[in-house]
Structure P
Amino acid sequence: MNEYECNHVYDDHESDKWSAFWEITDVGVTGVEMLICGRSSAFKVIVGNCGSGNYLCIPSLDVGCGLADLTDVFWNRSKLARVMGSDVDAVTISLALCNYKMKRKEAEG
């Protein structure tokens with residue numbers, strides 16, 4: 001389990017912080033399946049790469065979209081917020097993806 005901290009500033013300038021975690025549940029040829037949990041939400045997410053770039057699917061919500069580089073939290077959060085309808089969940093997921101890629105880079109040396 002990989003823990004990380006999330007924060008979000010709302011339109012009214014109020015801010016919120018929460019803890020979250022992610023773990024890899026399956027590894028495939030073109031991507032990974034992850035469990036991402038934070039702020040009383042849990043998502044089984046499939047993240048992969050195809051000819052046109054990165055993508056994310058959340059089958060239980062019938063949600064999917066293209067992604068920028070996994071470390072591009074701003075762009076990915078914006079895209080996820082549009083398709084999911086929740087800024088908080090988009091922050092939780094986009095930060096998990098960034099954390100995942102950074103840890104993967106560390107492991108590769």
Structure Q
Amino acid sequence: MRSFFAERRRMPARIYRPAKPAVSSGRGKTRFWLLEMEPKERREPDALIGWVGSGDTEQQLVMRFPTKEAAIAYAKREGLDFTVDDPHERRIKPKSYAENFIRRT
């Protein structure tokens with residue numbers, strides 16, 4: 001049992017804030033931070049059915065945190081190796097409704 005926990009401590013994790021989907025204008029699911037484990041083994045198709053999968057069950061775990069600091073504190077408390085991917089900040093171009101009717105030649 002001791003070797004399982006020692007192996008778990010060395011697992012790399014990734015902390016990031018998800019990007020807004022391209023097909024949606026809403027930003028509701030982008031306000032929290034995610035911690036997910038990096039895959040330990042590659043995914044392969046099953047010979048009988050053809051479904052793609054792997055034996056790595058840790059990859060299925062995705063945890064949500066309200067702040068980046070909370071996610072980092074959890075990873076440090078659990079002894080996980082982690083990387084933090086900071087999001088690109090959104091650039092808002094100021095526009096006015098009147099610009100739709102300006103005739104440009």
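Given that relative contact order in percent (Cα under 8 Å, 6 or more apart), derived from a single structure, equals 33, which label among P, Q identifies that structure?
Values: P: 18; Q: 33.
Attributed to the structure labelled Q.
Can you say which of P, Q returns -0.42, -0.48, -0.76, -1.41 when log10 I(q)/I(0) by the Debye sum over Cα atoms at q = 0.15, 0.16, 0.20, 0.29 Å⁻¹, for residues 28-83 alone is computed?
Source structure for this number: P.
Matching task: 0.6 is the computed value of distance in nm of label points 7 Å out along Cα→Cβ at positions 36 and 76. Pick the structure from P, Q.
Considering all the candidates, the number was obtained from P.
Among the shown structures P, Q, from which was the value -10500 of helix-only ellipticity at 222 nm (-39500 (n - 2.57) for each DSSP H run of 4 or more, over all residues; to 500) calculated?
Working: P: -10500; Q: -5000.
So the calculation was done on P.
Work out which structure the value 8.8 belongs to, where mean count of other Cβ atoms within 10 Å over residues 20-27 was derived from one of P, Q. Walk me through the intermediate numbers first.
Numbers: P: 14.6; Q: 8.8.
Corresponding structure: Q.
Given a value of -0.41, -0.74, -1.19 for log10 I(q)/I(0) by the Debye sum over Cα atoms at q = 0.09, 0.14, 0.22 Å⁻¹, point me to the structure among P, Q it was derived from.
Values: P: -0.21, -0.51, -1.31; Q: -0.41, -0.74, -1.19.
It was calculated from structure Q.
Every number in this text was worked out from the coordinates using simple rules, so none of it is lab data. Fair warning: this is a prediction, and the values are worked out from it, not measured in the lab. Cβ atoms are built from the backbone, for glycine too; each structure is taken alone.
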